[in-house]
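Derivation of every value follows stated rules applied to the coordinates shown; laboratory data play no part. This is a predicted model, so every value here is computed, not measured. Cβ atoms are built from the backbone, for glycine too; each structure is taken alone.
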Structure I
Amino acid sequence: MKINRRTLISTTLGGGLASFPGYSAAGGAAEREPASRAPGKVQERFARLDEVLKQPVLKKHLFPSPVVIETLELLRLDNSFLCRVRSRDGAEGISVGHSEMNTLFPIFLRKLQPFFLGKDARELDLILEKVFVYRFNFRFSGISLGVPLAMIEFAILDMLGRIAKKPVGQLIGEIHNPEVGVYVATEWREKPVEESIQLIREAVAKYDARALKIKVGGLMFMTTDMYAVGPPGRTEKIVPLVRKTFGDDMALYADSNGFYTVPEAIRVGKLLEQYKYRYFEEPVMFDHLEEIKQVADALAIPVANGEQDYSYYGFRWLLAHDGIDIVQPDNYYFGGLIRSMKVARMAAAFGKQVIPHMSGGGLGYLYNIQFVSAAPNAGEHHEFKGFQTHVKFECKTSPLKVVKGKIKVPTGPGMGVDFDPDWVKKHQVVKTA
């Protein structure tokens with residue numbers, strides 16, 4: 001089984017991996033078997049991952065002079081938020097906040113904003129490390145800290161890209177993926193199979209997509225009913241029906257959002273294997289690391305995990321113990337592109353893929369494709385939830401459309417988009433929480 005999982009991953013990775021710190025062909029996926037059994041080998045893998053984590057991501061050499069952060073503002077219009085950063089020399093960057101900022105904006109103002117002021121943005125790697133220590137911020141780890149932190153980092157990277165006249169992908173790596181393949185992410189696990197299939201058809205037809213992810217299991221997050229379980233037998237019906245509906249040429253993925261126990265996850269995983277799904281995301285709860293490994297050991301289908309993770313060390317444990325095939329940090333939840341790139345590098349050290357989770361709304365897809373553009377171990381398809389957004393902006397270097405299953409990554413400076421100045425002016429500076 002292990003050989004099959006290894007082959008499925010390694011055959012899709014290109015030669016760009018050689019550019020990542022810590023990667024070597026001899027130390028890639030071929031180490032899988034002994035790593036999962038020999039304690040000494042596990043310690044060697046831990047040491048290797050720790051070396052990868054020490055390597056900075058931001059290309060500081062692109063900025064010969066200090067870039068001192070003069071102001072860092074949170075702007076609000078109704079329930080949407082922008083972050084605007086300005087340097088002492090007048091450079092500017094803007095980012096769009098996650099929808100959860102409506103709840104989390106006090107953390108931005110009280111826990112993060114003071115730490116960034118007066119810092120040299122060239123030290124962004126170190127800033128992102130030490131901000132967790134400031135005022136014991138690590139106590140807020142998770143989405144509560146990650147979402148506002150990512151918003152700040154995105155704005156700083158946008159500013160730095162404009163200074164260097166380079167896209168963000170070139171600040172955090174090299175451009176390996178100028179176009180990013182996408183999959184349509186679907187929901188509807190609470191609906192009957194027939195209704196779900198129709199909704200999935202409509203979602204796929206809306207975009208020129210060549211890949212699709214469905215939900216399996218009965219995680220009823222959308223209701224206050226403690227006893228809700230979803231339509232009985234839905235997973236067993238929808239898995240083969242989606243394959244039949246879209247044919248063998250459609251790349252299919254499945255996500256349970258941590259719903260299953262180990263035995264149930266293995267049973268469903270084998271069903272997914274039967275119908276040639278390409279990975280199984282969050283088969284059990286995200287932080288049940290030993291259980292994730294048990295499932296991965298029992299299946300041929302690659303196992304993916306990480307969208308809920310907030311620490312490097314869950315990824316570190318799973319990679320050292322060969323318990324995961326695909327890492328999935330969410331660029332918002334995890335605290336930004338630099339932290340996510342460190343996870344991608346750890347995965348690359350052992351020949352594993354990164355397929356970041358994408359938060360919907362705002363400009364989540366833009367930040368996601370900028371990240372993927374610079375990841376040589378990126379998977380073939382990446383999460384996509386549509387272009388619907390309230391944000392007023394212009395992109396001069398990409399149509400930002402799905403064409404033959406791919407989106408062209410903007411090549412303009414920073415994040416590659418320019419916000420409508422009149423729209424930005426409608427926002428008010430938030431000064432108190």
Structure II
Amino acid sequence: MSNRLIQRLLILGGLSIVGILFIQSYWLLKTWDIKDKEFDQSVNIVLRNVANRMATFNKNVLPKTGVIQRRSSNYYAVNINTKIDAGILEQYLLQEMHKQGLSVDFEYAVYDCSTDELVYGNYCSESIDVENVEDIKRNKKLPKFNDLIYYFVVRFPNKESFLLANLNMTITLTLLSILATIFFIYSMYIILEQKRLSELQRDFINNMTHEFKTPISSIKIASEFLSNDPRLKDDPRLSKYAQIIQNQNQRLNDQVEKVLNIARVEKRSIEIKKEIIEVNQTLRKIVANESLKLKADHIEFIPLKNEARIEADTLHFVNIVSNLIDNAVKYSKNEPKVVLICDYFENGIIIQVKDHGIGIDKDQLKKLFDKFYRVSTGDIHDVKGFGLGLYYVKNICLAHGWQVDVQSQVGEGSTFSIKIPKII
């Protein structure tokens with residue numbers, strides 16, 4: 001994934017999260033405002049009904065205007081122009097609150113004309129015991145109003161808590177959105193950090209392998225010079241050592257090339273130079289080279305009945321088939337026996353590499369083409385390598401539009417297949 005694509009995803013994700021939070025916050029405030037208005041309407045209905053009942057009880061008429069006055073967000077004054085019995089008032093308040101379904105604490109007080117004071121009536125609550133109510137009554141003093149004569153006041157001290165309780169779902173969704181935002185930010189931080197470390201590791205490996213190329217070339221030249229020296233040819237022991245140096249140098253060079261090829265694949269800079277390939281002829285050369293390396297005839301080749309041609313990159317085609325044969329040899333028990341089969345498949349051909357080795361467990365088959373993955377026995381990796389061969393095979397097949405898969409049974413062996421859909 002390129003840095004530009006990651007930046008676009010980050011911007012898009014960030015804008016989406018900000019948009020969701022903005023909408024969620026807007027609806028939370030909107031819902032709060034609606035609930036506050038609903039509460040105010042319900043309280044007005046309660047107080048209007050109480051005022052009407054008090055006027056009827058006292059055989060009096062309410063003022064035409066300004067009966068109910070909201071003096072603050074949770075404080076109401078009711079002007080009724082008649083004397084007020086605190087006991088009857090409380091009874092009416094409780095009854096009307098119940099009718100409106102308002103299960104919220106409230107306190108009230110009645111204005112006493114003789115003393116020019118608001119006399120605290122009671123604190124009505126379903127959650128506070130009697131002793132606490134008495135403490136509240138002794139310590140409570142509500143503000144009075146000079147512009148009214150006969151009135152009572154009602155205050156809702158826990159109004160905010162009551163409204164919050166009715167917004168549980170909305171608040172929960174908002175909190176979940178915030179948690180999702182935090183998780184998104186943390187996840188992106190982890191992803192970017194992992195990407196940075198991965199790029200650092202890849203650059204280090206690429207630089208290291210490039211640095212290996214010079215000494216490998218120097219060792220190759222030196223070993224060839226030693227092998228061609230007449231004095232060494234006459235000494236079997238020195239000649240053997242020179243051959244060992246050449247073989248190990250070639251093995252090291254092959255591993256370095258694998259790492260560099262994988263780096264090219266990951267950077268999408270690998271070049272696929274397609275050309276016409278004679279399938280049987282090319283596969284015979286691969287078998288001959290692999291047999292030469294094994295110094296034994298362990299590879300059986302079953303060619304197509306008739307020569308066929310495909311369009312592919314010769315170098316990479318040879319590499320992937322050689323990799324499959326190498327794997328088959330490595331994971332074979334005792335003396336390896338590998339069969340390379342080429343046959344027709346629908347409109348194309350299928351190339352199969354079969355071995356009679358240790359086989360692969362089903363759980364490991366899913367990871368077999370992953371980078372750096374190697375089949376192991378228990379906690380021990382019995383075969384040397386980087387785990388890059390099959391990863392390279394998969395990517396080259398994808399670049400050509402081919403399909404690669406594997407079938408295996410533990411103890412019986414494995415069959416790797418490359419399906420090439422088109423022949424020329």
Open item on the list: Ranked on relative contact order in percent (Cα under 8 Å, 6 or more apart), which label among I, II comes first with the largest value?
Closed with: I
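With FRET efficiency 1/(1 + (r/R0)^6) of positions 178 and 330 (r between Cβ atoms, R0 = 35 Å, to 0.05) computed per structure, which member of I, II shows the largest figure?
When FRET efficiency 1/(1 + (r/R0)^6) of positions 178 and 330 (r between Cβ atoms, R0 = 35 Å, to 0.05) is calculated for I, II, structure I comes out on top.
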Open item on the list: Matching task: 12.2 is the computed value of distance in nm of label points 7 Å out along Cα→Cβ at positions 106 and 234. Pick the structure from I, II.
Closed with: II
- [ ] Compare distance in nm of label points 7 Å out along Cα→Cβ at positions 210 and 346 across structures I, II and report the one with the greatest value.
- [x] II
Task: Structure responsible for -19000, with helix-only ellipticity at 222 nm (-39500 (n - 2.57) for each DSSP H run of 4 or more, over all residues; to 500) calculated and labels I, II on offer - done: II
Open item on the list: If mean count of other Cβ atoms within 10 Å over residues 74-81 is calculated from each of I, II, which structure is the one that comes out at 17.0?
Closed with: I
TODO: Supply the structure label, taken from I, II, corresponding to volume of the Cα convex hull per residue in Å³ with the calculated value 140.
DONE: I
